[in-house]
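The structures come next, written out as structure tokens.
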Structure P
Amino acid sequence: MTSPLLVERFAARAAATPGAVALRDAAGSVTYGELAARVEACARGAAGVAGAAAVAGSRRIALLPRSDTSSLAVVLGAMRAGVSVVLLHRHLTAPQLDHALEVAAPAVVIASGRLPVAFGELGARVPVLAPEELASAAASPTRRAAPADELLVGLTSGTSGEPKLFVRDQASWAATLDRSDSAFDVRPGERVAVPGPLDHTHFLYGALHALTRGAAVDLRPLAQVFADGEPVPHAYLVPTLAHDLADALGAAPRAEVRTIASSAAPWPASARERLARLLPAATIAHFYGASELSFVTLDGRPFPGVEIELRDGGEVHVRSDMLFSGYLTAAGLRGGPDADGWFSVGDVGSLTDGVLTLAGRGSDTIVSGGLNVEPAEVESALAALPGVAEVACVGLPDERMGAVPVAVLVLSPGAAAPPRAALRAHARATLPQPSRPRRAYVVDALPRSPRGKLLRDELARRLLDGAARELA
């Protein structure tokens with residue numbers, strides 16, 4: 001039996017409790033009935049603009065979301081119409097944005113407010129509409145979404161600097177919702193804090209799942225969510241928000257908080273200690289997953305229906321009905337699960353008594369604040385600086401971000417080190433914000449193996465031991 005699709009679950013909640021609060025953002029609250037009306041208007045508009053472009057093979061619209069009701073109405077409306085959402089994010093550079101638009105070919109981009117610098121010439125490449133304009137666009141009849149319909153095209157880091165576009169279909173998200181329903185006890189009317197940006201799929205999914213449960217989603221910053229005194233039983237967070245949560249709670253314990261749904265990255269030890277005192281009844285549910293894999297483990301144990309195999313030195317391979325369809329390229333879908341349904345994003349780990357423990361990425365990827373940073377992209381950008389002979393990028397531990405990228409430079413003979421301000425300006429012009437090095441160092445030579453391979457772990461150890469000069 002096919003699981004109900006996301007939009008079907010939302011529609012059932014809206015029909016059952018139209019007067020219940022669905023969302024709260026900086027502008028105020030909307031009910032399920034009000035949100036459903038906005039979703040239906042966006043669905044007709046999305047069907048209209050995507051239908052006009054369908055002759056070119058595209059039934060997609062792109063969205064640069066804000067943490068507001070309008071963005072969620074666009075997402076739900078497109079899903080209702082069987083139109084795929086290309087989820088753009090604020091960290092894209094202009095070349096990355098160009099690549100995403102060329103490959104995905106959305107009919108329009110939906111955005112509101114002040115656009116990031118990289119989006120400055122967007123209107124010359126593809127029409128740009130505000131969410132309200134989509135809702136009032138030339139309408140077309142909507143068809144019922146089907147399980148095999150493409151639901152979302154998201155962007156994740158690629159080693160070449162170009163983002164990879166992963167594709168999820170309606171059925172895979174329906175299967176993921178089933179797992180969330182069994183793992184997280186979210187009840188109708190309960191408030192769910194979703195304080196992160198909706199261009200991060202962790203937060204977008206958290207908001208959408210809560211709406212399928214009839215909950216009240218609060219999109220405001222944590223300090224505002226916990227300031228009004230109303231109960232907040234659930235929150236979707238990432239480790240970088242751990243201290244923000246502790247600060248928002250103040251000194252008084254909040255016994256009503258039951259669940260903190262978090263990615264599996266380690267939480268800062270000092271924040272864990274503070275939260276243990278402030279949230280005496282809360283469970284921090286650490287789940288491991290990826291954009292391509294969806295949920296894999298909860299507190300180390302596989303979600304129901306998820307199979308895990310360790311291959312090739314501990315590389316984690318996953319099989320389930322929640323996996324993505326593949327990567328969207330100019331030649332179509334490529335690089336998805338193999339013929340037997342298995343896929344790996346390159347994470348390495350070990351299995352003991354059925355519990356998966358992650359040891360990091362088998363690749364050089366740095367995971368910083370839940371976002372992937374590819375060292376090769378950083379190294380290529382900084383190699384263009386005058387006087388630089390070699391560049392290495394490694395991750396160093398950081399309590400808030402988990403790890404942060406830093407740059408290590410080897411200078412050409414007789415060259416002076418670039419000023420730190422010049423390096424930062426160059427990084428701002430060439431790299432997305434998460435990939436910009438937090439610090440830069442100068443060394444005489446990079447550690448390498450006898451075959452010339454860069455020894456990144458050894459380089460990071462030397463930096464931590466103070467064996468390098470930081471740029472002034």
Structure Q
Amino acid sequence: MKKRTIVGMSLLLMSFHSMAKSGYYRDPDLHDNQVVFTAEGDLWLHDMKSAATRRLTTNLAQEQQAVFSTDGTQIAFTASYEGATEVYVIPTAGGLARRVTFENSYVYLQQWTRDGKLLYSTNTRVGPTGNWSLKQVDPVTLNTEEVPVADAIEGAIDEASDTLYFTQFGLQVSRDNARYYRGGAQGELWRYKLGSQTEALLLTDAHDASAREPMVAGDKLYFVSNQNGNDNLWVMSASGKNAKALTDFQDFPIKRASLDNGRIIFQHGADLKIYDIAKRRTRTLDIALSGDFPQLRDNWLTKPTKYLTSVDFNADNKQVILTARGRLAIASTDGKRLVEIDTPAASRSRKAILSHDGKWVYAINDASGEMEIWQFAADGSSERKQLTSGASISRWQLVLSPDGNKLAFDDFNGDLWILDINTGDTEKLYSGQTEMSPYADIVFSADSQLLAITTSKLGDERQR
């Protein structure tokens with residue numbers, strides 16, 4: 001009887017343990033041994049000593065950009081509880097969140113200063129689109145003052161020297177996710193002595209990359225840069241000299257980095273990692289979420305068609321290939337079952353089309369890490385083939401020639417290509433379409449030898 005009890009308790013403990021699951025963690029901040037982050041749209045607290053993790057918020061709106069107060073007793077964050085995204089403050093122990101900004105626009109939370117004020121950026125200033133400014137708000141009195149620097153979207157105040165380090169421009173202004181960018185919109189780091197009449201000093205004039213997320217500690221300025229082709233941690237002197245990389249991730253970019261007592265916490269892929277400055281070592285936090293996970297339950301969809309992203313009929317209109325949430329399936333009018341297309345695991349497909357004989361499905365798929373063109377068996381079997389390689393930018397759409405031997409496709413560069421399905425050869429046919437816009441029409445001639453297109457060029461938006 002005693003053995004049965006022990007076995008039963010062991011199984012019960014195993015079942016409880018299995019309720020904890022890993023998640024997708026974002027927007028971390030660190031204070032001593034406490035980590036706050038966003039997962040499942042809510043704020044969570046993780047204790048690095050005990051490994052305990054608890055949910056802090058449960059509102060239906062998404063909470064992001066959490067920042068600890070300097071004493072760790074409060075957490076500021078952004079949420080759209082009442083319409084626009086604003087800054088709210090909640091006790092670390094839990095309680096009612098209180099709104100402290102009223103910008104009615106985009107808000108990026110930056111820092112909680114030692115005198116109890118919150119530094120944030122917003123684009124509510126009158127002027128051109130993307131005109132950002134830094135502000136400070138007292139969360140008690142709600143008094144707000146603007147920091148006198150132009151086009152600043154990020155900032156960090158070194159209170160020992162009363163100096164502001166800030167970011168001008170950067171792809172975060174347009175919310176672009178480009179991995180490697182050079183051009184007029186790349187982020188620049190500046191230094192400004194608060195309260196002075198001296199002009200701000202550019203720190204990254206010799207740093208040929210987009211820099212962002214300044215973090216200051218003593219005479220060192222830590223930041224995120226894409227100089228090595230991906231967003232990684234970097235450090236330079238507070239005067240902008242001797243910049244060098246601290247990490248060399250090539251898979252996922254570093255996001256939302258913040259500094260606490262010689263440690264930098266950041267998001268990398270779905271994980272949270274901490275870089276120890278003194279030890280020059282990075283470790284991944286072992287975090288598990290507990291809860292009932294209602295999003296993992298099977299749900300009956302009463303309106304499944306709202307998830308469709310594209311449809312394509314075969315020549316006799318008796319079959320249709322459906323693309324929904326990155327998955328592919330073929331439906332028929334003859335009463336046959338729905339055929340799910342066997343695409344690579346953990347990949348997403350888009351813009352699928354059927355071959356004229358109904359034997360093949362052609363789609364743009366990201367299994368290789370880039371948006372390449374694939375051929376899949378239409379009967380649901382595992383036969384499949386990647387037809388293109390070496391993509392450096394996303395593709396828009398696929399058009400099959402009447403003879404079934406060629407695929408025309410366009411890309412985000414505004415280029416038009418032709419792919420020979422049998423040989424795998426690709427050829428660029430035309431350039432000049434406005435970037436980031438698909439060709440309005442791509443039509444083959446009946447003999448598959450000619451293409452007619454409708455296009456618009458940059459600076460001349462009239463379609464021709």
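Starting from the value -8500: which structure in P, Q was helix-only ellipticity at 222 nm (-39500 (n - 2.57) for each DSSP H run of 4 or more, over all residues; to 500) calculated from? Don't jump to the answer; show the numbers that get you there.
Details: P: -8500; Q: -1000.
Going through each structure in turn, the value belongs to P.
Give the label, chosen from P, Q, of the structure having the highest value of percent of Cα pairs over 33 Å apart, for residues 34-281 alone.
P
Rank structures P, Q by distance in nm of label points 7 Å out along Cα→Cβ at positions 90 and 434 and report only the one at the top, that is, the highest. Mind dumping the intermediate values first?
Details: P: 1.4; Q: 4.2.
Comparing P, Q, the top value of distance in nm of label points 7 Å out along Cα→Cβ at positions 90 and 434 belongs to Q.
Looking at structures P, Q, which one was relative contact order in percent (Cα under 8 Å, 6 or more apart) calculated from, given that it came out as 11? Spell out each step's value before the answer.
Details: P: 11; Q: 7.
Computing relative contact order in percent (Cα under 8 Å, 6 or more apart) on every structure in P, Q gives 11 only for P.
Compute Rg/Rh (Cα atoms, Kirkwood Rh), for residues 114-225 alone for each of P, Q and report the one that scores greatest. Write out the running numbers ahead of the final one.
Details: P: 1.00; Q: 0.96.
Structure P comes out on top.
Taking distance in nm of label points 7 Å out along Cα→Cβ at positions 322 and 402 as the quantity of interest, name the structure among P, Q where it is greatest.
Working: P: 1.6; Q: 3.2.
Max of distance in nm of label points 7 Å out along Cα→Cβ at positions 322 and 402: Q.
Assign the value 20, 44, 31, 5, 0, calculated as P(r) over Cα pairs in 20 Å bins from 0, in percent, to the correct structure from P, Q.
Working: P: 23, 56, 21, 1; Q: 20, 44, 31, 5, 0.
Label of the source structure: Q.
Every number in this text was worked out from the coordinates using simple rules, so none of it is lab data. Bear in mind that the values here come from a model prediction, so they are computed numbers and not experimental data. Cβ atoms are built from the backbone, for glycine too; each structure is taken alone.
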